[in-house]
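These are the structures in question, set out in turn.
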Structure 1
Amino acid sequence: MAEKPRLDTTRLQKMAQAYWESAALMAAVELEVFTAIAHGQDTIPAVAKTVGISARNAERLLTVLVAMTLLTREGDRFANAADVQRFLVKDSDRYAGPWILFTKPRWPAFGELSTRLRSPEENRLGAYVDFTVDDARRYHAATYSIGMGAARLFSRSVDLKGRKLLLDLGGGSGAYSIVATQTFPGLKAVVLDLPPVAVVADEYIAANNASDRVTTLPGDFTRTEFPTDVDVVVMASNLPQYEPDLIRLVVGKAFASLVPGGEMHLIGETLHDDRRGPLSAALWGLNEAIQHSTGLAHTESEVKDYLQGAGFTDVAVHPFVPGVLSRIAGRKPG
């Protein structure tokens, strides 16, 4: 009879030290190591000189980045992995460095997660309590590039030909609206978000020469009245921030605002129906404890039920970003 594999702590240690890897990646982004290597400063002495650290520390960091498969090494020379070259070189048009650093300010809070889990404090807006225009600018400086990527994916995945008015709930920088109105002639959009965020959305809309197609509506989509004659509603990347009753409320308001035959798309970090993953959705749900929010991670079936309960038909789950985001869509009869 074969012996059972002997248990050890290797897996647990790796999880406990995972923040070391996060720290190495974030330091490399902050120091612009990947940009230096892309520009030919691809040896330890060259990296050290370019980014302003000692050769000893450059060797330490580059060794870790190779072990993490973020860099490759041939002799004394280093090269960026393909995804690093595309997204973490600062002068790339797809640069996502700010997104990599987006959660870094939450490190101290996650260090006291057990304390926060014991806290009775809860609120419906989570991180958006007392949110200012400066907060919104920092937030969307980090999320804009990744938001535009998701927006391009949405406009490739969903045919909005013939649609006239898109309502973008919690649309942030307006990325989905900007790209959709660029892609589908005749489509206009309204971004409904908190007043400080709407100020920043107007800046991104103007920067993309979209002010003739995209407008903002400052408000709280759980309370603010929706426009009428809408034929597309999108709510993207904010599902875990809200409790089920609030999602039901918003979906019901969306249904009422849509013309017959209109459609709604909920795009978010959703759990599989067995609630065993994916890890990304589970972690975004846990993040709401850090924010003292009433939000949590929802399953795909739960989101389908929110739509069907409001009256939507043809409700279905569509792959979006595997392991990260799902798109659940429905149609208003008529």
Structure 2
Amino acid sequence: MKNRFAFFFWVLLPAAGLGQPCTELFISEYMEGSNNDKALELYNPTPNPIDLSHYRLIRWANGSITADLPGSDGIQPLGGIIQPFSTWLISLGIIQGGGTVGNPTDSLLMAIADTVYTSSCQPGANPPQPRVMCFNGDDAISLQKIKNPNGSQTDPSNWQDVDILGIIGEQPTNANGTTSPTAGWTALDPYWRMPDNYNSSVQGPYFKQYWTQSHKMIRKPSVTQGVSVRHPAYELPGKFNPAVEWDSLPATDYAATLGQHTCDCVNYWSTAESGEGGFLIFPNPVRDDLFIRSTISISHIRILDLSGKLLKNIPIQAHTTTLRTHEWPAGLYLAEVEFSSGSLGRRILVKP
């Protein structure tokens, strides 16, 4: 069974690279909460673990275009292993003020995070530390991947953007046109400031329109890759309309969404295999009943773990069946469908 499973993944994986869906990390959630409650969530849309030591985050503060230069405190190297179809949650880590303005980072946020960075957001902290997680709503964020792991770690040309939130080189302004850490990108054209015809008495206070300030933003399930192209600030097509790829929520009750993400990449990979077509397995991710439907008769359904170990072998002679999964441990599974013709179809299943 292990050999057959290895062959399955050989068939499954297309050539990886930028510009292809479901082959590269991207930012799946962003939270700019009150005071120092700030978090970024990364998502692995592939069926393989990814080593985060090949990645870094850049905070392009206040319209900066030089934040990635050596010695900058806007560079945060990453570390850890992010599992297939899983998230990696990064939190700011201000404890008891940390020598910076505002309350400490919420202890629950730090507890659910996979990594906590930065204990002080004050410039010139001793010892020096990256301040990437000290972002406000007017700071662009980019996720970068190293091109040559054996090359320079500090040369900006050895890194490539795999996802960008906001626009590098652009700083949003507040309603009167001045820059302010309380400003952010909006879903109202021209996106980096309030529209000329904005009427706060009708549409509400302008600060409630800022999506990247005092809000959570969750990547839409239909987004299967990051934004890797930098646009010139204030020029089309460089306008950042967050509503295109993100859903916006108040920055409260963050534990309900942070640390998990729904993405169409699960279905992308589960339909990329060879074998018999014309069958569906849904819902995916699955929490309780799993429905299997086929245009031709099914003879067996097998459930395997990702090592290829057979967990269940269910003989049937039907076009449809239902499996109960509520007792299955959370994780990834392989559902293998054997048809009456002897051919096979496979799907990756996610059990939250």
Which one of 1, 2 has helix-only ellipticity at 222 nm (-39500 (n - 2.57) for each DSSP H run of 4 or more, over all residues; to 500), as calculated from the coordinates, equal to -2000? 2
Please state which of the structures 1, 2 yields 4.2 when distance in nm of label points 7 Å out along Cα→Cβ at positions 85 and 117 is computed from it. 1
Any idea which of 1, 2 comes out highest on relative contact order in percent (Cα under 8 Å, 6 or more apart)? 2
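Values quoted throughout were computed directly from the atomic coordinates according to the rules given, and no laboratory measurement underlies them. Just so it is clear, the model here is predicted, and its values are computed rather than measured. Cβ atoms are built from the backbone, for glycine too; each structure is taken alone.
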